[in-house]
1. Taking -19000 as the value of helix-only ellipticity at 222 nm (-39500 (n - 2.57) for each DSSP H run of 4 or more, over all residues; to 500) derived from one of the structures shown (1, 2), identify that structure.
2. With volume of the Cα convex hull per residue in Å³, for residues 45-140 alone coming out at 105, pick the structure among 1, 2 it was computed from.
3. Taking distance in nm of label points 7 Å out along Cα→Cβ at positions 21 and 125 from the coordinates of each of 1, 2, which one would give 3.2?
4. A value of 16.0 was computed for mean count of other Cβ atoms within 10 Å over residues 133-140; which of 1, 2 is the source structure?
5. Which structure, out of 1, 2, was Cα extents along the principal axes in Å derived from, given a value of 73, 40, 27?
6. State the single structure among 1, 2 that was used to calculate relative contact order in percent (Cα under 8 Å, 6 or more apart), giving 40.
Structure 1
Amino acid sequence: MESWGAHEWSTATSGSIYHALKSMADQEMLTAYETNPAEPARPPRIEYELTDNGEQEYTALLRRALSDRDPSLEVLGAALGLIEDLSRQDALQMLHVRARAMRRWHAGITEHLPPDTDLDSWGPIGELISLWLSTADTGAQWTQRLIRRLENGDFTMADEIPLPD
């Protein structure tokens, strides 16, 4: 996590991570294995592996984060860092869902505005509506850019990793 710069985007501590790993093992999302300690006189190391249930939950969370129009920036950032764990088709499908949701959000805002609305004259409410519209537009543009990159073959997705001989 440190190599990912998690200290910049997460409030997780090592204690909370170990607690979460133990909890996930208790929920049968992970299997825990004791391994030889790195140094003598140290307790055994515990390594974790996803179970089938854990893999399904992980994939569902990843798909949800990529398709949701309004995940937290931290959740979307984590999903982007892990997007290559999906097939190209699955990632594209989720991003198309997100792009449609952004367009629907924009349309849902503008359909209630009177024609030729000057948001500047609406004071703070106009600024709020402007923020929503800008966020919807920027989110849709960014999502379309990522879709184009995936359609152009950028990244190595899970279904494209060569299997060992």
Structure 2
Amino acid sequence: MMPRLNLPASPLAGKALKYIASASKAVFDGTTVPKSTQDMVLLRASQINGCGFCTDAHSKDLLHAGESPVRVSLVAAWRESNVFTDAERAALELTEQGTRIADAAGGVSDEAWAEAAKHYNDEELVALVTLISLINASNRLGVITKMAGGDYQPGQHG
């Protein structure tokens, strides 16, 4: 698959991607949500959106950080798995409903929000919502321009 655009070579895309990366870093550095949960959120949204580049990157980052291959493989089928905590399940449900917002009447359900709020405080919820929003923007850039997965190396973007 050949990308439609070379986003890294574009000055405008470079500037926009810098701001997305900066916003993501602010969340990564400013929250107590476990890094593995953050990365699972990024992976799950990327899987739903069909972004090969982001799915590749986030699955490899999880493995590189020491996450078990079983858990990484089962993020796509988290509901049918017994390897995730209740807090991780709540974050993954919030991710799915927040990512499928156009498909869901009413957006994120009150039940999904209440379950997430059982496990995360307000600042952590801000972090999760922000990450979900940012990864969805990144996924759209990747899908629209056909950025392929497979070549990512952990740590190559910072």
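1. Answer for the origin of the read-out: 1.
2. Values: 1: 127; 2: 105.
Corresponding structure: 2.
3. Derived from 2, not from the others.
4. Details: 1: 16.0; 2: 18.9.
Label of the originating structure: 1.
5. Checking each candidate, the match is 1.
6. The read-out was computed on structure 2.
Readers should treat all values here as calculations from the given coordinates under stated rules, not as data from a laboratory. Everything numeric here is computed off the predicted structure, so don't read it as measured data. Cβ atoms are built from the backbone, for glycine too; each structure is taken alone.
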